[in-house]
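In the part that follows, the structures are each spelled out as structure tokens.
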Structure 1
Amino acid sequence: MDLHDVDYVLTTTRAVRKRLDLDRPVEPAIVADCLRLALQAPTGGNRQNWRFVVVTDPDLRAAVGGHYRRGALPYLQAGLAAARTDQQRRVQSSAMFLAENMGSAPVLVLPCVMGRPPAGGPQAAFYGTILPAVWSFALALRSRGLGSAWTTLHLTYEREVAELLGIPDNVTQVALLPVAYTKGLDFKPADRRPVEQVTSWNRYGQNDFPG
């Protein structure tokens with residue numbers, strides 16, 4: 001195993017928005033390959049109760065994008081108005097761009113889980129059964145020169161999207177990922193806080209790192 005290549009993919013898989021190539025077609029076989037890899041991810045109880053809806057039809061993509069825009073713009077406009085730093089403004093601007101262009105992405109993927117979230121029950125277990133697979137999907141895309149972004153703001157209109165795409169009532173949408181080739185491949189590791197500042201050993205707040 002070439003650890004350099006593995007580490008490179010892990011440290012440069014970004015939420016891609018403005019650098020999605022909205023004009024370049026994406027081959028369905030590549031999306032299928034990435035999903036095939038994603039299905040190797042762990043899932044609670046090995047139930048494999050995930051479902052993925054891949055949308056390539058232009059009219060359906062536009063309609064789903066419209067629901068995302070309706071859900072996203074009020075939230076993002078408030079965030080942009082509250083932004084205080086250049087970094088915050090860049091992130092909000094990027095998210096606004098995606099909201100305006102979600103329906104133009106060549107492929108939209110909606111990860112779903114069979115069933116509905118338990119009322120007052122273990123929400124983490126419900127969503128945790130699919131989160132590893134979706135991240136594996138994003139990594140597989142990155143390794144092939146494509147990008148995506150985890151979004152959820154269409155879920156305000158989950159029922160409308162379900163009707164549009166024929167998703168049954170007993171299936172829960174958990175996200176909406178635009179998929180496209182990226183403009184360039186020169187992504188870099190993000191500026192993150194040092195691991196020593198966010199990691200505790202044995203007890204919370206105890207950060208005596210070994211060595």
Structure 2
Amino acid sequence: MKNYLFIGVVACLMLSVRSFAQDDFGSSMSVELTKKILPDFHISLEEDFRMRDNLQTVDRFSTTVELSYRFNSLLKVGGAYNLINYNHPKKSWEVRHRYYFYATAAYRIERFTLSLRERFQSTYRVGISETEKRANPKHYLRSRLQITYDIRKSKFEPFASIELYHTLNDPTGNGLDRVRYTGGSAYKLNKQNELSLYYRYVSYADDEENSRHMIGLGYSFKF
């Protein structure tokens with residue numbers, strides 16, 4: 001019964017956010033499978049589907065394969081390949097190849113966990129030429145600070161984060177490109193299955209009017 005109640009809350013929240021969002025409102029739905037292949041080594045496969053333009057236009061769908069290794073409770077590293085099919089607003093469908101590497105440091109204080117993730121990301125756009133004002137591939141350093149709270153005797157685990165995108169090879173000059181704010185909660189169905197629901201706001205440094213709102217729903221399975 002609690003699971004059906006959670007799903008009902010998710011549906012109501014998505015409809016309510018759509019009604020009050022003044023900027024572009026979108027959604028993200030993802031499914032992730034994670035397998036332990038060796039002690040402390042995990043491999044995961046994620047499928048992600050996104051909408052934009054107030055849920056009227058398909059934004060992208062992507063597939064990610066990631067390999068990660070946890071040294072201990074404090075440090076985790078990983079890398080991934082991400083195949084993206086992006087529906088460009090002014091062109092047609094565009095294929096993008098992305099890879100990234102990251103390191104995450106986490107520290108627990110009572111029931112709070114504070115983590116910092118640094119991620120190098122490179123994205124190549126098929127059929128797009130480099131120019132004096134446009135790089136291809138694009139390189140970013142993404143820095144995310146996140147806090148989670150473990151509620152006693154509860155399946156809910158709320159979280160909030162802020163993520164900064166810094167360009168690394170912009171021909172016109174590097175700097176802060178965007179800021180991404182996220183808040184939501186994970187919900188553990190059992191030891192293997194988990195749902196997550198979040199709200200996200202993205203602000204672009206060079207175009208404050210082009211801000212974006214998003215509701216995300218994810219499912220993960222570990223085996």
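Structure data summary
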{"item": "Distance in nm of label points 7 Å out along Cα→Cβ at positions 67 and 195 - structure with the largest value, from 1, 2", "result": "1"}
{"item": "Highest-scoring label, criterion being distance in nm of label points 7 Å out along Cα→Cβ at positions 115 and 131, among 1, 2", "result": "2"}
{"item": "Among 1, 2, which structure scores highest (criterion: FRET efficiency 1/(1 + (r/R0)^6) of positions 91 and 171 (r between Cβ atoms, R0 = 25 Å, to 0.05))", "result": "2"}
{"item": "Parent structure of the calculated result 16, given that relative contact order in percent (Cα under 8 Å, 6 or more apart) is the read-out and 1, 2 the choices", "result": "2"}
{"item": "Cα extents along the principal axes in Å derived as 56, 43, 28 - corresponding label from 1, 2", "result": "2"}
{"item": "Parent structure of the calculated result 32, 13, 12, given that semi-axes √(5λ) of the Cα gyration tensor in Å, for residues 59-146 alone is the read-out and 1, 2 the choices", "result": "2"}
{"item": "Structure from which -3000 was derived, helix-only ellipticity at 222 nm (-39500 (n - 2.57) for each DSSP H run of 4 or more, over all residues; to 500), options 1, 2", "result": "2"}
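Bear in mind these aren't lab numbers, they're just calculated from the coordinates by the rules spelled out. None of these values were measured; they are calculated from a predicted model. Cβ atoms are built from the backbone, for glycine too; each structure is taken alone.
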